[in-house]
Structure 1
């Protein structure tokens, strides 16, 4: 069984820049108002790890956490 990476978005820190959605649109989605990102896939496999880490590192306020 492959190890999965857990993805969390700290909504109280998120300022809605949307870079996570631009970098990893399958994992991060905008809400119905297109203003606040959310995590669409909380546990990602190795095939998406690189893009999730890039999204995390691209977040200007550090609101994305992985484990």
Structure 2
């Protein structure tokens, strides 16, 4: 069974710290509302790209989320 959390239910932290906090709770899935969840990533119109997606995915993968 996968148990997850809405990332914005955790305090607003820099991306790496947010993912680490989720991992410490032993959660394996996350709902990521970019504008609510990520303090240090520009999520406005024109800021999202495949490269940014790979960057975010890589950090989550590093923590097995």
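Computed from the coordinates by the stated procedures, all read-outs in this text should not be read as laboratory data. The structure displayed is predicted, hence computed values, not measured ones. Cβ atoms are built from the backbone, for glycine too; each structure is taken alone.
Could you tell me which structure in 1, 2 was used to calculate relative contact order in percent (Cα under 8 Å, 6 or more apart) as 46?
Structure 1 accounts for this read-out.
Suppose helix-only ellipticity at 222 nm (-39500 (n - 2.57) for each DSSP H run of 4 or more, over all residues; to 500) works out to -11500; of 1, 2, which structure was it derived from?
Computing helix-only ellipticity at 222 nm (-39500 (n - 2.57) for each DSSP H run of 4 or more, over all residues; to 500) on every structure in 1, 2 gives -11500 only for 2.
Looking just at distance in nm of label points 7 Å out along Cα→Cβ at positions 32 and 48, which of the labels 1, 2 belongs to the structure with the highest value?
The maximum falls on structure 1.
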